[in-house]
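What follows is a group of structures, each given as structure tokens.
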Structure P
Amino acid sequence: MNLRDTKVQIAILLVLAIIAISYFWYTSLYRPLLDQLGEKSEEYQLLKTRLEMAKRQAARRVSLQQEYEDLQEQWQVVETLLPKERDMSDFIQQIHRIKGKVDATVERISPLKSKSMDFLVENPYEIEMLTTYHGLGKFLSHVANLPIIVDVTLQDVTGIPQVEEEEEKQVLGPSIRSRLVLTTYSIREDMNLEEEQEE
């Protein structure tokens with residue numbers, strides 16, 4: 001190979017020009033575009049991950065919304081069973097209505113001191129009544145069907161001596177004296193769930 005030959009010199013210059021142009025093209029055009037493509041690819045993967053997370057959160061939000069609505073419905077039912085405050089006169093009237101239906105004599109109704117619990121207030125009433133065993137069962141059945149929650153604690157049941165009619169041998173009057181504690185419940189005044197939800 002003769003370096004003085006013009007054809008060889010032109011060929012070498014062409015090869016050097018191609019190498020220079022290739023290097024310039026690689027460093028100034030291809031490499032920045034390749035880096036930009038890598039950045040865009042990472043950005044795309046990040047956006048894709050965020051989109052998947054957003055889809056999952058949206059699905060979870062729908063299920064949480066449904067769960068919230070179900071709990072709201074249940075809370076409305078609970079609110080009917082748990083009044084917002086103790087209403088002694090209404091409860092005593094309900095007890096007197098019941099005793100009229102079951103042939104019982106209520107001798108005493110004593111409201112006892114309320115007791116505050118987690119989010120409820122216990123409102124006990126001590127009741128002393130004269131009735132029969134059958135009448136006591138009917139009384140408790142009617143109490144269980146009241147539109148509020150009432151717990152019954154049987155404190156004492158004492159038999160009463162019976163008087164019999166001679167002709168029909170039929171027992172007259174009440175046969176037991178019973179002492180009960182009926183406990184109603186109300187929501188604590190400082191528990192306002194609607195205000196807590198808004199916060």
Structure Q
Amino acid sequence: MKQSGLTLLPLLVFLSLGTARAIPPDWQAILKAFTQKTRSAVAYRETEHVGLLYGKLRASGLWCYRHPDHLTDIMLSPVRKRYGMNRKEAWSINARGQRQTIALTLVPELRILAQTLESLLSGHDRGLHRLFHEAYRVRTPDWILELTPRSDAGTRSIRSLGLQGRGATLYHLTIHYRNGDWAHYRLTPVPWRLCQNEGS
């Protein structure tokens with residue numbers, strides 16, 4: 001998902017929850033399982049549909065997440081690039097080592113996507129509730145989380161997010177945009193040493 005010039009990455013700031021609400025017990029258990037993981041690594045295969053001119057685009061690489069807010073996206077195909085994000089900014093590094101940095105406050109869509117995954121991977125859904133209307137479906141050990149942006153979420157382009165996983169592992173991520181574009185990520189857990197080998 002490169003519409004903002006940077007890939008979609010898990011992490012970022014927690015937003016406080018204004019009103020209390022009940023979280024289904026099964027979902028509480030899933031969130032608690034995420035809090036036990038201080039780092040995780042997945043290989044991804046991305047399929048993205050970007051308008052009539054481009055059709056389907058494909059990419060693959062690694063996502064390397066370290067608690068509480070750091071993630072590196074190492075794209076391996078079709079070109080080799082590196083992306084990263086923390087609580088305040090996102091950056092990209094090309095094959096020649098040139099770095100570009102952007103404050104997340106300047107890219108609402110990227111900020112919101114980052115907050116979504118950071119909240120999930122950190123085991124807290126307060127940020128999710130602040131930004132989205134949530135729909136949980138848990139059929140142990142699998143779960144599905146469907147998110148629809150609230151009107152005041154700060155983005156006009158995202159129509160919905162769909163996340164699917166098992167236990168404390170995220171396997172699928174789908175993003176639907178209001179203009180009809182979409183991006184789908186298939187995620188496979190891999191050993192952390194693969195991230196270490198890439199200098200993450």
Structure R
Amino acid sequence: MILLAALVFAALSVVTAWLEQVLHRRTRDQPLRIWQEWFLLPLARVFCLMAFILLSGDALYGLRGMPSPAELLDAAPGRSDRLITWLFFTGLLLPAIPLLRRAPGLILPLQGGAGVALVFTWLAAAAGFRGARLLPDLPTLLLLAALSGLAMACAHLLTQVVDDEVRRQEIYDLLLLWLQLPLLVVYGHWLGGQLPG
């Protein structure tokens with residue numbers, strides 16, 4: 001399930017990157033460009049993340065026989081809207097933090113992690129578990145930081161063969177999106193590990 005979800009995420013992110021380039025080339029009006037950059041493209045990225053979370057099923061949390069994220073969304077009205085809003089505004093607000101502005105590679109794991117955590121709160125409630133923590137312990141935080149650094153290093157290394165600087169940055173951004181998906185899986189498994197067997 002996670003492999004299928006990752007493949008769908010990769011395909012959707014390629015389409016989103018292509019859409020971004022097309023809109024950037026064809027849009028001359030400044031207000032329209034601002035609308036695209038602050039609403040349309042962030043919303044497209046939200047749907048990429050939602051597709052990954054929903055298609056991963058309960059495997060995202062390392063669990064079997066538990067309600068899947070899609071079932072949890074259907075279990076109560078308004079949850080889909082809440083998840084979209086949560087992911088959208090998280091994606092808008094995170095770049096405003098000065099530290100993250102200098103390290104944009106951290107934005108997707110944090111935004112995706114926020115979505116994974118929100119769905120987990122619904123999963124924990126469905127399981128009747130009330131002692132869930134959302135902030136990982138120190139070993140998990142160190143593992144996530146190492147994986148994030150490895151993803152950035154791999155994306156940098158793989159794009160060094162591209163001569164054009166603009167094209168290299170575009171490919172780097174896309175590769176970084178894909179290479180950071182394991183962070184969401186590790187975080188999801190850590191969350192799921194809190195639920196009683």
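Tell me which structure, out of P, Q, R, gives 12.9, 38 once Rg and Dmax of the Cα atoms in Å, for residues 82-145 alone is calculated.
On the way: P: 12.9, 38; Q: 15.1, 46; R: 13.4, 40.
Answer for the origin of the read-out: P.
Just checking, which of P, Q, R has the largest value of distance in nm of label points 7 Å out along Cα→Cβ at positions 106 and 130?
Details: P: 1.7; Q: 2.2; R: 3.4.
Top value of distance in nm of label points 7 Å out along Cα→Cβ at positions 106 and 130, among P, Q, R, belongs to structure R.
With percent of Cα pairs over 15 Å apart, for residues 34-89 alone derived from the coordinates and found to be 53, which of P, Q, R does the value describe?
Details: P: 70; Q: 57; R: 53.
Here the read-out was taken from R.
One of P, Q, R was used to compute helix-only ellipticity at 222 nm (-39500 (n - 2.57) for each DSSP H run of 4 or more, over all residues; to 500), and the answer was -5500. Which one was it? Let's see the in-between values first.
Numbers: P: -18000; Q: -5500; R: -23500.
Label of the source structure: Q.
Assign the value 7, 18, 15, 11, 8, 7, 6, 5, 5, 5, 4, 4, 3, 2, 1, 0, calculated as P(r) over Cα pairs in 10 Å bins from 0, in percent, to the correct structure from P, Q, R. Provide the component values of the computation, followed by the final result.
On the way: P: 7, 18, 15, 11, 8, 7, 6, 5, 5, 5, 4, 4, 3, 2, 1, 0; Q: 9, 37, 39, 14, 1; R: 8, 33, 37, 17, 5, 0.
The structure behind it is P.
Any read-out appearing in this document is the output of simple, stated calculations on the displayed coordinates, not a laboratory observation. The structure presented is a predicted model; accordingly, all values stated were derived computationally and were not measured. Cβ atoms are built from the backbone, for glycine too; each structure is taken alone.
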